[in-house]
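In what follows, structures are represented as structure tokens.
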Structure 1
Amino acid sequence: MIPIRDINPSRSFPVVNVGIIILCSVVWLYEWSLSQKVLVTIQGQINALEIFIRQYGLVPAKVFEQPYTLLTHMFLHGGWFHVIGNMWFLWVFGDNVEDRLGKFRYVVFYVLTGLAAAITQVLISLAFGGGNVPMVGASGAVSGILGAYLRLFPHARILALVPVFFFMTFMELPAVVFIGLWFFIQLVNGIVSLPLVGLGGVAWWAHIGGFVAGYFLIDKFLGKRRYYY
């Protein structure tokens, strides 16, 4: 399912949300430029992007050696579809969450859910043999935004492109249905892929951890200001 837009106008311009999208996009363009470069080392030729990912991506086995990667990995991506998909979901759902939290709280919330997502994936990777596989992407933090959106706006309408048999069709779904199905897919894939964690691929458990953190943290951030639609 692909969200097109939500029918849930926000009251303020999402400065922080747009800033995150721009930052991730600029970092990705830099990554893409590195992918065109090959460096010659004493070990032989190596792609400059691979060095960059090993330095700033999150490698579970090196998390205590490189703790800063718990943050930096959130702004890296592995391909065009990866960055476009993450930023599109953030664009559709992030503005309303920022509107409710305010600018500063939104930044803190985004980072905390991203950290929760990263720690979840690190624990799963270390337990199932994926300790040396680098993790990159904003999807953990974006999943946290989805969790918060579901908690705040369960009845908001989402216009989405949905597969029906062999065709794609536009459907307007309540957020609780769209995001609920999305989370169910993450959970099923996460469980099925456990034996394959060492091979890399999608960090399903980062999505799960980020979502759960976002869903339960949003009340703490809103305090007495919490209200839902």
Structure 2
Amino acid sequence: MTGSSNTLPALQLAAVTVGYEPGQPVVADANFELQAGEIVVLLGASGCGKSTLLRAIAGLEPVQSGRILMSGEDVTDVPTHRRGCGMVFQDAQLFANRSVARNIAYGLEVQRVPECERRRRVTELLELVGLPQVGERQVSQLSGGQAQRVALARALAPRPRIMLLDEPFSALDRALRERLSVEVRDILRGQGTAAVHVTHDWEEARTVGDRIVEIRDRVLHPQTA
């Protein structure tokens, strides 16, 4: 699902170069657009720079050159917490001292959303990710697949303008990874959330993405999903 030609891209990278040392780029001169409601997969081998580029989009890594725009706004120098991105990592990174429901509510609490509205949104998201009965559980009681669903729900709760997923299934077994790939794709599409999904797995990329962009030799190579 892609946005119309009259809609500004949800995300645009304009000649973005990222790296840790001057003159030694990890990804060089990256150009691509993510349309509203679209899922783009960054695909590549370990160490190719896909996670570094994702972190730059989130504001967790500085860019050496180029611009990052979200809905036409230049966010290249905007702090992470003001970019409006949701993030899901490989290890879920849930808050151990919070219940499932309070994990999901975290971003809403930061936004000072009223309690009654927070509860409605948490209930809605627990239903959405297929875990309606686990809100009061501690996160230590969750399976790996459940933890990733909760992490997704937490990231979706504040209604981010872009979702960023950094190899969220790589620690799971193959069968669960395949099932969650389909579920997460359907959830993102159902919510109309634009997303960048990082993986090294071709099958996962084909399942999740509307488009695939492969990173090889520090350069982005668009593929056909």
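For structures 1, 2, which has the highest computed value of distance in nm of label points 7 Å out along Cα→Cβ at positions 35 and 83?
2
One of 1, 2 was used to calculate helix-only ellipticity at 222 nm (-39500 (n - 2.57) for each DSSP H run of 4 or more, over all residues; to 500), giving -19000; which?
It must be structure 1, since only it matches.
I have 60, 43, 33 for Cα extents along the principal axes in Å, calculated from one of the structures 1, 2. Which structure is it?
1
No lab work stands behind these numbers, since they all come straight from the coordinates. If you're wondering where the values come from, they're calculated on a predicted model, not measured in any experiment. Cβ atoms are built from the backbone, for glycine too; each structure is taken alone.
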